[in-house]
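Computed from the coordinates by the stated procedures, all read-outs in this text should not be read as laboratory data. As the structure is a prediction and not an experimental result, all values here were calculated from the model. Cβ atoms are built from the backbone, for glycine too; each structure is taken alone.
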Structure I
Amino acid sequence: MTNEYTPPKVWTMDSENGGQWANINRPDSGARHVQALSVGEHALQLYSLATPNGQKVTIMLEELLAAGINAAEYDAHIINIGEGNQFSSGFVNVNPNSKIPALVDNSSTEAINVFESGGILLYLADKFSYLIPTDIAARTKVMNWLFWLQGAAPYLGGGFGHFYAYAPEKFEYPINRFSMEVKRQLDLLDKQLAKDSFIAGEEYSIADIAIWPWYGNLVLGNIYNAAEFLDVNSYKNVMRWAKAVEQRPAVQRGRIVNRSWGEAWEQLPNRHSAADIDKVLALKP
């Protein structure tokens with residue numbers, strides 16, 4: 001008798017496959033219930049959750065505000081993906097892919113919907129001419145790493161993170177497979193950061209904002225509880241960079257927005273003004 005799985009000729013979803021997110025996973029797209037999105041007073045309306053992908057955008061917005069770009073003021077509304085908020089009719093109208101984050105820019109005559117975290121970073125960087133170089137060679141270097149992250153992170157999140165931290169059972173093959181790939185990615189970043197202070201050179205950019213919430217949080221022990229398992233201290237350049245980025249005030253502010261778990265000083269489900277963040281961070285011991 002063998003436990004080896006034999007795929008059927010045609011796959012169908014006969015039952016939930018278990019795991020933390022089993023209740024929301026289905027093989028179809030589109031809205032599952034009718035519900036309008038909340039709208040605040042600012043031109044920029046963000047609908048998100050403080051996962052690594054969500055943190056990219058709130059960190060970017062806080063960096064813009066820290067630079068004195070007042071037009072980047074925003075309202076951030078929490079989307080609880082565990083409860084299926086991303087499948088509301090309102091959210092699907094903004095992002096038909098039903099994934100956080102999603103941004104609506106109401107500063108023009110016609111609202112602009114922006115989805116995919118990397119796309120939102122690029123949109124904001126171009127809109128406000130900040131944290132992205134104008135020189136074509138330097139810009140291309142930033143874009144190389146921005147797109148690298150968009151392709152690499154699923155191996156860390158949906159691959160390693162799922163099978164190591166969230167899957168209902170631990171299986172040796174997928175954990176080994178994705179651990180190997182994540183360590184290869186960390187080695188790549190470590191070698192890149194041996195040459196430069198930041199990911200794409202000596203200047204902080206949207207490449208750092210894209211990569212830090214995934215790989216910075218990983219080596220700092222903030223996601224998957226896998227720092228020891230992956231021997232993250234051996235990647236000294238990544239660790240140096242991760243700690244340096246973590247100390248940026250905008251990173252400390254942005255990482256808590258749309259967050260509803262952790263310590264009290266880390267939780268700000270909805271953000272409508274800078275004072276909302278100040279009030280929460282004041283709780284930090």
Structure II
Amino acid sequence: MPTIAPQLPRPAAARRKSHPQSRPQSRLRSAGRRLLRRPSSVLAGAAILLFVLAAVLAPFLAPYDPLQSDFLMIRKAPSALHLLGTDEVGRDVLSRLIWGARASLLAGFLPVLVACAVSVPLGVACGYAGGWLDMLVMRVTDAMLAVPFLIVAIALAAFLGPDLRNSILAIGVAALPTFLRLARAAAMTIRAEDYVEAARAVGASPLRIALRHILPNMLPPLFVQASITAAAAVIAEASLSFLGLGQQPPAPSWGSTLNAAQQYMTTAPWMAIAPGAMIFVLVISLNVFGDGLRDALDTRRR
């Protein structure tokens with residue numbers, strides 16, 4: 001008489017491998033390990049963190065009041081008293097740079113949040129549902145993409161009025177088409193996957209499919225695009241402040257500091273070198289970190 005062999009429990013490693021919830025976490029951990037193996041990305045991330053800490057701790061790090069004028073110290077060269085010199089009204093350049101990091105970081109990160117909050121849900125709806133909404137939104141997006149990013153930001157900032165909040169809103173609106181097209185393309189790709197078809201077959205609602213399956217799997221390209229767009233937003237904010245459409249004097253901003261320094265390039269070059277170097281380092285750090293994040297999240301590059 002044949003005997004039935006007892007079914008032995010599977011090893012714990014096999015159970016973990018088959019558990020669907022462990023796969024996204026393992027992918028994120030492996031992506032983090034690959035990112036840490038890139039020295040340039042780690043250095044860029046550390047530089048971004050230093051800028052963030054400087055902006056947050058500006059009241060404690062700035063040696064002087066960034067708005068206090070000293071007419072006895074007008075355009076003084078860097079010294080032990082003022083490490084980066086003074087500006088045209090005797091204000092400490094280092095203090096204004098530290099406080100100005102707040103405007104640049106706000107203008108770099110808040111427009112990305114505004115663009116993602118508006119474009120990602122709309123892009124998922126267009127890519128998953130399609131129809132007349134997709135056609136209408138894409139035609140408007142194509143029209144906005146026909147105009148360069150910075151030109152759109154300058155036009156909107158000029159229309160809304162010179163102010164930091166208006167410049168952040170203008171940069172966020174100018175960044176909408178990029179995130180919208182990316183979210184739509186990712187949603188169209190993911191909706192054809194087998195797990196989405198399986199969820200639809202068992203009766204999952206479109207909202208549940210979008211929130212549980214499409215949105216989590218489109219986050220990696222969105223993270224990469226966010227870092228690249230943040231670098232462009234920092235340059236846009238500096239450009240708007242340089243043109244008088246962003247942060248208004250006497251409030252500190254790297255762009256407005258460059259605008260004031262252009263008249264003294266020969267007599268006080270330190271007024272322009274310091275803010276220009278800060279913008280350069282922050283933008284390079286964001287771009288390098290974005291490149292490393294793209295390589296770490298893209299499994300095809302492993």
Worksheet item: Taking log10 I(q)/I(0) by the Debye sum over Cα atoms at q = 0.14 Å⁻¹, for residues 160-215 alone from the coordinates of each of I, II, which one would give -0.54?
Response: II
Practice prompt. For structures I, II, calculate Cα Rg over 2.2 N^0.38 Å, for residues 88-143 alone and state which one comes out highest.
Written response: II
Worksheet item: So distance in nm of label points 7 Å out along Cα→Cβ at positions 112 and 248, computed for just one structure, reads 2.1; which one of I, II is that?
Response: I
Worksheet, complete the sentence: Calculated from one of I, II, Cα Rg over 2.2 N^0.38 Å reads 1.04, and the structure in question is I
Worksheet, complete the sentence: With helix-only ellipticity at 222 nm (-39500 (n - 2.57) for each DSSP H run of 4 or more, over all residues; to 500) computed for every candidate in I, II, -22500 is reproduced by structure II
Worksheet item: FRET efficiency 1/(1 + (r/R0)^6) of positions 80 and 168 (r between Cβ atoms, R0 = 41 Å, to 0.05) computed as 1.00: which structure among I, II?
Response: I
